[in-house]
Structure 1
Amino acid sequence: MRNCCRWTRVATRFSALIGALGALTATMPSRSQTQQSDQWVDSRAFSPPQNLNTPRSFQTVTTLAEWQQRREEIRRRILVSCGLYPMPRKTPLRTQIFGKVERDGYTIEKVAIQTYPGFYLAGNLYRPFGPSVTTTKHPGVLVTHGHWENGRMANEERGSISARAITFARMGIVAFTYDMVGYNDTHQVPHTFAGDRKQWLWGVSLFGLQTWNSIRALDFLISLQDVDKARLSITGESGGGTQTMVLGAIDDRLAAVGPCVMVSHSMQGGCLCENAPGLRVDFSNMEVAACAAPKPQIMVGATGDWTKTMMEVEGPAVESVYKLYGKPENLKYVRFNFVHNINKTSRNAVYQAFGKWLLNLPNAETYTEPDYKMEPVEALRVFPDAAGLPKNAIDEPALITKLQQLAISQVEKAKPHDHSSLDSFKKLYEPAWTTTLGLPTVPVTAVVRPTNAADADKNVFRIGREGGRDSIPVRQFEPANGKPVCSVVLVAQEGMQRFLTASGEPGELVKHLQRLGAAVLLVDTFLTGHASNVKIEAERHAPFYAYFDTYNYTNLQERVHDLNTAAQYLRKNYSVPVAIVGFGRAGIWSLLAAPIADGVAVDTNHLDLSSDEALVDDELYVPCLRHMGDFKTAATLAAPHPISLFNVASNFDVAPWIEDVYTAIGDSDKLHISDAPITDDAIYSLITQITLKGKSR
């Protein structure tokens, strides 16, 4: 079975709060914290990037509450990566069911539904039929398929989609087999749909489209009068196993799931349709499968593929979650001595499990698939050729445009117009911002890292997230007199040297902020300043390989993480308001980090947002950034804290948006927008505002 796709590759000057000038001081960690250690290395940069074959471990959880929080993060990550957060409005399916034929114990019909207006998902519906049918309500099952050359029409020894559907119907279950995108009748767009960063920037992807199709396929099953809405299920193999896991994780309407030959701690999925940008940075298919708990689930493995350790690794890992729910009996995992497959032996395991859970069959554990005969392929086709598609069917460019416009309309609809709607906006979009940028859902615990001799010679020490892989070079300067009234993170693309003299002493901006009562932290964010590494940067900027965006954070995400860590470090040390000030391209990083701070002053670097070209650059790319509302959403989430924007281009649409928001909530005095370069005066003004009006978050 082919499990991969080949495809080609987003003021006024401050009056001194402290009258008297004092001597500047730079604080450093204790000597014990500055001993040489291998731990000073930032392993985010020096470790090889993760890819689809990187072995994963299952994150240990000890309580049900801990798992449920983790589960919510995973579910939201899936939805954000799919471009399905916020969930789109479900439009009418416009269901077409036709071409019914009657067979021994079952009927077959052709089905087409509109998952989006103008986009058709096709398949076949198999229903129980005959004198043995004694009920009007049946369980329903979605039958997904893997990357067989013949798609849902595959019928060979290693796997048959029709065999499953026919058998389920004979058992008394309504079965719907539907296409992966680009297969069989669902051929409006190819299986390489939305295959580059320009689309991923908008949360538009093949993975997302197929996940939405599965959601709508379940809607279709529910709409049928002969389907019991309390007994819905899904099963599939390989790429269909990925779809099974994902729907099991995000859709609580399912009563049972059966992912086959795809729950693995190693290979995660070799196709574009299994690799949404940003999806598996912090978890693997094991965690996705575990999200279905405690609903009944069977996982099938094979000795001849990447699920060969099902009995030793993946099964026990997922079972640990079922045990937290007190429902270990709801999980069954098996492994058979075959190559990658969904053959009769593997299918029988699923029939037996579903027969028990959905039908309560008395001898479910011994049920085996009876002989079957598949219909001719042409007899199952819904749209045999392009000419058969409905007149309103849209092509790939039109569908991409439609999905981008949908994202825009969702953000525009939520745009705040008063304090109440601002609260609603934050409730809806703060999770999107957090997840898109990969930020922790709770404040990080920032700790001091061991420091090497070269750092110590430059008065540099390092901070990082507790338990994290980061090691961020920083320099810290205390206020001239007494306890700080605020703290300031200064960041630039060229690193902390921008704020120091040639001899390494604090520059005038740092010294003046100290005199004004501010604690100052200079930060070399990911791969900048002391942390820069031309070789590693070149490797990260190399042509897309093994779905980099699915398994790793981008440079910009890592830099926003570092600003978050820096802000939390200052909060822990001082418990005073925190401002972030960004120069050059670092201004854009700072604007994305605005909700973290009590105020920001940022250089927008004349960024042109009229097209996506700038945002697919390696230095500015974040998957799904446009879908979440990009910098407009970040700035709105920071409201009503002071924001100052400089070097603003005429086509930087964040400026009028945030101006509307601040005016609507009556805080326009906290917003400063200028096409001029950022100035020291503007920074002093920001300090005034957050000191006199700001509150520590």
Structure 2
Amino acid sequence: MLTRNLQKIWVPTLCLLISFSSGLHAALPPSVDAILDRGEFSGADISPSGKYIATRMTVDDRPTLIFLDRKTLRPIRNASIRFEEEDRMRVGSGTWVSDRKYWYTASRDDNDGRRPENWGDRFVYDIKTGKNTRVWTYQGVYLNPTRKTNKVNGWMNVLTTLPKDDSKVLVSVTSFGKGQAPRPVVYTFDINSSKMERQFMGPAKGAAIFANSDASHFVAESPSRTDMTTSLFHKASTDETWTEITEFAPQGFESLSITDDGKILYGYMQQETGINAGRQLVSISLADGALDIIHDFGFVSDLSTTFSEDNGTPSFSTWVDSGPQIKIHSKTKGGSLVAGFMKSSPGSKVWSLGGDDDEKFMTFLVASPSQPGEYYMWEKSKGQAKYLYSVSDAMTQANLSGYTSVKFEASDGVTIQGWLVMPREGKPKGLINYIHGGPHGPYNSYDMDSYIQIYAELGYAVFAPNFRGSGGYGKQFEQSGYTDWGTRMLDDQREGAEYVQANYEVGEKVYTAGGSYGGYSSAHNVVRHNDYYDCSIIDAGFFEFEELKKTWDGRNGYFTDAYTDAAMGTDPEKLRQMSPIHHVDKIRVPLLVSHGIIDRRTPVAGARKFRDALEEAGVDFEYHEYAREAHGLYNKDNRLEHYKKVQRFLDRCDSL
């Protein structure tokens, strides 16, 4: 088996991780260990000639970029990249830029937490020579590396490859600056020499730029700092000036792709108003703004559209309603194969990962909430797909529980969708209302989620609601939660749990749990709804809005004030009423509070204040801090220790 062969390449190393508390607890189910392993393989990128497959394999919790012979699936000798712990870097995802050169990202280990964060570092690896070259760092590179002149720094986004020169790509760079969001600048970037040539500047501060495949047309979206509306711009060729075309598209329009001829812009929009408004794939003429609806998906999540490499028109779209769905827009091999995989693997999502230049070989990822993923390669000559490897053999063999779609009508008539996961064995000990983080943008998607699956493995039914304010269902649903973080959004969560209790056998006990915003919700749920929940698990939460605004790591961003004012609100009395630290006297149930010491998103100082307030009020609670951990737990040993505490805590809650 491929996994076993590859694991012989490296000798495992021991790593001692420190928690502030320890103790002997009941053994966790073996499946929990498998879920926390994060898997062995990630990616299956075929080179342009079809000769190689690039993938990342994890050993000792560190990823290694390796290259396989496509015919034999054996590693290419002396062709791999692995950063060790002292390098404080980790290889990330990438793409082939020629048949011998692979362009990939690398994350940096975060301070003492050894947590990988993507700061935009990019490398090019030459599979023939074994040379690994850092070509970009956020700290800056010179426009001309030989002369070391005109240094450029910031965040790089790759717009497109240049069809007439495979050694160059077109990129946009937005410089870093405290409290600023400079206008992005577009450059050509030579992957061989790292030489950059400036082309033009974006139309406004903080703009996101899109290009068609031959870099002949550009569209930019720029958000307003004052009211969070978006302006749309178009530019034909690198020489022309930007033209504002905001009137062509409704607010909330999401740009996706520009046709190769530069005539049509594709994107998502919401034709109707209302919290449950559906989304449509539309085309907009860049000449006169004529708009056509290509497909109406309705009120769904996980929406994604793939475009043809031949002309930039839509090939197929996938989304999730009660389960994965697909719509073929134009017949392509990739779309037909994705549809075939979905038909043969009911309940699975399928991603087309690309192929060689002649489309003789194409790779796919097939995954579901109970299956982290399996990679396949389709071979044209054989007309069939071949299994390559799994993301995690251990998780696959664990046979985890699948998701059941739950849709209910909130008390004010709004439709809310979520997922119910039942334990694999026996009747549920109770129901855990699992609240996702964010809250705006993230959502509980139709994917394997370690938190949800672990709670199910501990013997609980888990409901994961996508309450209003969640991402994934369109801007109108997301923005309907603005200023209601501790009010209507929490009511949705409770009403969802009540619906599940009324329609499924999940036990009598109901617990609330989550991290980040989910941690905040789980703290305030037992304030606002102290007559309903029986216990609360709070990870990396915040407990006071005014303090969070002053201390979180995004406070100096160019758009931060506009976002926090719109999303959290500005009424000091409402913010105080939604802050659980001011209402600990209303808490009637046990709490388990956990926090990382080097958390910069929700700093630990806020958790310590909450701990002190709980103690003063005589609340029944446990409080745990974890060394070398930032926002949420990353190190496996700490996560295992945490879930031992969770298991012990839930056992106590079950007996109350």
Structure 3
Amino acid sequence: MSIKYGRDTEVVHRLRPEPVTAREQAAQAAVADLDFEIFQHKMQMIALEGKETTMKLGASTAMRWGDVAFGVYTAQGDLAICATGIYHHAVLSQLPVKYLVKHLKDDPSVGVRNGDSFFYNDPFYGGVHNADMGLCVPVIVDGELVCFIGAAVHTGEAGGSEPGGMVNGAKSRYDEGLLVPPIKVGENFTLKEDLLAMLATMTRDPRTMILDLKARLAAARIAERRVRDLIADKGVAFFVGALRKVLTVTGAAARRKVAALNDGVYRQPRFLDTVGPESQLLKINLAVEKKGERITLVLDGSSPLLPDRPLNTYFQGIIGLAMVYFCGWLFHDLPANNGLLEAIDWRFPEDSFVNAKGDVPVSYAPATQVAFTQGMFMAGARMTYATDPSRAVGAWYTGFAVTVFAGLNQWGEPMADITPEINATGAGGRPGRDGVDCAGAFFATMSDCGDVESTESDRPFLYLFRNFFDNSYGHGKHRGGSGVGFGLKVHGVPWVVLGGMGFGSHFPATLGIFGGRAAPPAFVQTVHGSNAGTLLRDADPRLPNSMGALYGRGTPEEGQRGYGNLAAPPSPFSEGDTYYVPVTGGAGYGDPLQRDPAAVVRDLRAGRCTVQAARDVYRVVVDPHTLHLDEAATEAARTQARQDRLRRAKPYAAFEREWERQSPPAAILRYYGAFPDPAAPATGQDRAA
């Protein structure tokens, strides 16, 4: 069978820049430094315009609130210019481009011509899951293919066996909906209506599917015009050489930056407490090996492949999420392109859920990928602290807490999507500063969660509240930022289905660093047959207006109340039923006993911290009525706490003997692999250069 009719297992390994061609080599040598700087700025502005255009024209939640990656790729498919707040889509979307260069460009039945447009969403190439969809167009000048331009965005519905793009109960990839390798959807600057009709028919929300696709295309065409203007001014050779020079310069700078870090091995295992439809324990066994000018990511010893659970991820998806850390934190002052991967190697074990193979489902791959990335934050904090402590930060909230919905909206239109609050999580504590409250999503730092009124305008929900979820962060010398909490009431329709994707309802999703505390576990509350509508009509002041109030003083809301994991399959909710979701805070940084007592008092007065946390975690003593700080009592309480720690201390060997005798319950180790962990040999897939 031709490789065209099966998945191409070679092209997905081509994440680093392709070998430089003779044409590129000669052209980049002729690009003067000043012209190159001007070129980079112009291209960045072109990409930024493309990103903003995509956001303005799209219909899905992610499109409207900025989970957009817009890129310009070389003729070989390498990402050179990127405008995004969601780096992993930009880096991973080069794989579909490289696929079409390899398989379709010279195929007489397809070809690549001016006016063509290509759509794709197969996660094997995009690296995440089916709901992440992309489109690209070629730019050909005087018969020469000079670049591709494209946009990748999460569209909220992929036509799987469950709505909303993430299939909790998926047992194979055939449960997860659309699986489209690069396919030509447009020719002669015109989209092909037969293919649009097919894509629309295969999803629950055809309007959003088609509007999102057209938004990507419109943005790409605008960027194409700008690129053609630049080429007309500077020439094809200059453009080809300067585009390649971006990758060359970036790769060299990344290697220099890595070389300045201390050599060593930085280990950080990460755990997930779900496999989707059930609560189980999984392990991502991350080791970051730094030597010379290279960093190697090693995942030997991670949990086995999940044959019928959706937490699997392709290895390329893990690398894509690693780029979120590298682009946003370690290489924050370098251009975001795949030249950065010149400094990165990786090694993944075979038969592991972090290196999916065959027909296993991957709908919940984003959860596994962000859990890995938090390990990168934690290992990276130790790796960078000695040379640049400003980069050693606590992780932002990484548990997702995505709410999925589907049905008909209040205007009678079909819909299936996610709510935008994942873009309002708390940032981690930092050297010298607390984390930012409701900062965003670490993987989409330029994204937003939109206005409540915007969501309510075409979604059948009434927000009961959406505001800071106080006490949702990890405590520390510098606390994490608060996340957001929100309550929805189904409104204006007889029914809708609601569910969720995430982890961290049993085991904390976001751990602290350097003695900082974890953000607390999170769970969803639901009320069927709620009387919230009556309480609103009567303006009952007892109706909770925040997650803290819901948990704290109780509620007069009546009905069938339920408590569930963040990961839950969609189920029906009738008009008036309510749904409460915490999207929580960032990790703590440093020992809470070192926190400035005045900062604790400020948090108390702002409602960010409780008197109990001030007393029991920070050992800060205040008058419970005036919140006036008692400095002497605080110092005495902290001295006592440190003495208590010393009394509890034991030699490490004794601690280890005691610790090794402990084990999680056997009932939650079904998918974990061997426990305790066997020695993990350095075998499996080795992608070192």
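Bear in mind that the values in this text are calculations on the coordinates, not laboratory data. It should be emphasised that the depicted structure is a prediction, and the values quoted were computed from it without experimental measurement. Cβ atoms are built from the backbone, for glycine too; each structure is taken alone.
Brief remarks on what is shown
- Identity of the structure behind 3.0 (criterion: distance in nm of label points 7 Å out along Cα→Cβ at positions 170 and 554, calculated), options 1, 2, 3: 2
- Parent structure of the calculated result 23.1, given that mean count of other Cβ atoms within 10 Å over residues 74-81 is the read-out and 1, 2, 3 the choices: 1
- For Kirkwood radius over Cα pairs in Å, for residues 218-265 alone, the highest value in the series 1, 2, 3 is held by structure 3.
- Taking mean count of other Cβ atoms within 10 Å over residues 242-249 as the criterion, the largest value within structures 1, 2, 3 is that of 1.
- Computed 25.2, 72 for Rg and Dmax of the Cα atoms in Å - originating structure among 1, 2, 3: 2
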